[in-house]
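Take a look at these structures.
Just so you know, all these numbers are worked out from the coordinates, no wet-lab data involved. Keep in mind the model is a prediction, meaning the values are calculated, not measured. Cβ atoms are built from the backbone, for glycine too; each structure is taken alone.
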Structure P
Amino acid sequence: MSAEPTRGAVGAGKVIITCALTGAIHTPSMSPYLPVTPEQITAEAIAASEAGAAILHLHARDPETGKPDQSPEAFARMLPTIKAATGAVLNITTGGSPYMLVEERLKPAAAFRPELASLNMGSFNFGLYQLLDKYRDFEHEWERAHLEATRELIFKNTFADIEVILQTCSHQGTRFEFECYDIGHLYTLAHFVARGLVTPPYFVQSIFGILGGIGAHPEDVAHMRRTAERLFGADLRWSVLGAGAAQLRIAAQSVALGGHLRVGLEDSLWAGKGRLATTNAEQVELAVKIVRGLGLDVASPDEARAILDLKGADTVGF
């Protein structure tokens with residue numbers, strides 16, 4: 001079976017690198033390099049773009065505590081500067097934090113009408129509490145509580161939640177990074193495709209190694225890819241992210257199988273065994289080496305726009 005169809009004829013031989021800069025999983029005490037303030041996140045975004053990331057996946061945080069902040073005001077402190085400095089595709093999260101209701105999570109994407117927004121494709125157990133075995137000292141009290149509470153946490157993404165996000169963002173021309181943490185999430189996406197609420201191409205971000213989702217074994221990656229290709233065929237634009245130590249291994253497998261990849265400190269704090277990544281750009285540079293080492297080219301932002309059929313940076317609301 002040819003690997004190329006999942007990249008699409010428009011972008012044959014081009015691999016899209018997404019960089020997720022900060023997220024809502026890792027806490028400031030886990031790494032001194034995790035960007036928290038608007039200035040830090042902006043600087044990291046610019047450097048990641050210069051290193052080769054075509055898409056920048058954005059979360060915001062409280063600059064004092066590092067706690068996730070999904071207010072439009074928090075994003076407004078970053079979006080115009082990053083847009084002007086990079087030309088990258090800016091992807092605004094609608095995942096926010098697992099503790100937020102969909103109404104809060106949707107606000108930034110609804111306000112700023114980005115080219116791309118992330119969309120989680122199902123509810124599931126979202127376990128982070130096991131990190132308490134590794135991290136014991138925290139600067140902020142919310143960090144420990146954030147991890148401990150995931151013993152009981154269900155990350156809520158119901159059919160109704162998904163439909164609200166689809167309808168709100170689709171009406172303003174925003175397309176989606178469909179985040180699929182397990183095989184069933186692919187079938188949920190297929191359900192919305194069948195209902196006509198999603199149009200091709202389908203940018204599927206398969207996520208591996210989160211406790212409660214699919215594992216990070218190579219067979220898990222291959223199974224997710226096979227299922228996505230069977231469901232979506234030539235309309236699939238398949239990408240992966242591996243949590244923690246699995247990040248670059250799974251990225252390499254995706255590229256070898258004809259897919260795209262995502263790196264960044266949202267997904268992993270590391271740049272090698274036992275070595276913290278000092279910047280997001282460091283991980284992007286490692287991803288670029290993987291792509292070029294496999295004889296392929298890194299997609300530019302405009303090439304990513306063509307591959308994903310995005311509306312263009314001149315149509316966003318920031």
Structure Q
Amino acid sequence: MGMAEASFRQLAAFVAVAREESFSAAADELRYGQATVSQQVAALEKHIGARLFERPGGPKPISLTPLGRVLLPQAQHILEHLTNAELDIRDVASGASGRIKIGTFQSVAVHLLPVAVHALRMKSPHVTFSLFEGPSSEGLIDLLLEDELDATFIEGTSSDPRLDVTELGTDPYLLLLGPDSELHEHVHRGMIPVTALDGVDLIGQPALTYQDDVDAFLRSHGITPRYLFRTVDNGAVQAMVRSGVGPAVMPRLAIDMHDAGITTVSLSPTIEPRVISLVIRQGDQSLPAARSFVTAAIEAAKGILR
């Protein structure tokens with residue numbers, strides 16, 4: 001027998017009696033019967049093998065024995081830690097706290113992600129984040145399934161039954177023109193025929209990005225894409241357009257729409273917009289905070305995506 005056998009209720013009864021200097025007052029505080037409090041303290045004393053209280057009887061208050069005075073701060077410390085653990089578990093289970101690992105890609109990280117993170121932090125300020133920018137949606141999904149991520153943005157969607165996929169909206173493609181581009185003469189009502197790009201040297205991204213969809217669209221209209229410069233940096237693509245090196249086709253989310261040095265126009269016919277989705281693991285495999293982040297991302301996307 002020893003302290004290892006002591007229960008939470010026994011420690012709580014001991015601390016309450018020590019604080020109130022009365023078994024009856026401790027019973028009122030704990031909402032137990034006085035007999036129950038006495039039984040809990042007696043059981044604790046049995047585990048320890050010594051008395052914890054001096055009981056003079058009559059009107060005199062009870063007091064701690066020397067051993068009781070040694071045990072009291074330790075018992076208070078144990079109860080405090082257990083209470084904090086219970087609160088932490090409750091907060092994590094409700095999505096009010098916890099750390100979530102989010103996968104993202106460049107254009108989402110610049111525009112959509114910050115708004116979604118801010119929205120969740122306004123509701124759940126104790127949720128913390130770690131972010132990972134991945135090269136492909138497939139790679140981000142693999143990390144999610146390997147429990148390296150708790151949620152991830154992807155381009156497109158997925159039919160994997162292990163995933164809970166939320167489509168946040170669509171992101172249209174636009175043509176970016178520099179201020180001196182000769183293609184301005186083809187613009188009519190904010191649109192430009194795709195045939196105007198035939199033989200034009202473009203600025204773009206490497207393969208295995210949204211560029212694959214752009215190139216497939218151009219080829220479907222008889223245009224062989226030609227690139228002067230390719231980079232994975234959206235800002236560098238836009239800077240090249242601004243400086244007059246050439247035009248680029250980019251999804252709207254990847255564009256700084258406040259850049260006065262470029263003009264954005266739609267292509268005619270339009271490229272099928274890309275779908276932006278947020279993915280978590282199915283059912284109980286996902287953290288409550290990750291599900292709360294999905295709700296925040298849905299609200300954020302309303303003002304950004306279509």
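A value of -13000 was computed for helix-only ellipticity at 222 nm (-39500 (n - 2.57) for each DSSP H run of 4 or more, over all residues; to 500); which of P, Q is the source structure?
Q
With Rg/Rh (Cα atoms, Kirkwood Rh) computed per structure, which member of P, Q shows the largest figure?
Q
Match the computed value 27 of relative contact order in percent (Cα under 8 Å, 6 or more apart) to one of the structures P, Q, and report its label.
Only structure P yields this read-out.
Can you rank P, Q by FRET efficiency 1/(1 + (r/R0)^6) of positions 100 and 292 (r between Cβ atoms, R0 = 30 Å, to 0.05) and just name the one with the largest value?
Looking at the calculated values, the largest one is Q.
If we compute distance in nm of label points 7 Å out along Cα→Cβ at positions 76 and 156 for structures P, Q, which one ends up with the highest value?
Going through P, Q one by one, distance in nm of label points 7 Å out along Cα→Cβ at positions 76 and 156 is largest in Q.
Output the label of whichever structure in P, Q has the greatest value of distance in nm of label points 7 Å out along Cα→Cβ at positions 52 and 116.
Q
For volume of the Cα convex hull per residue in Å³, for residues 108-163 alone, the calculated result is 131, so let me know which of P, Q that is.
The structure behind it is P.
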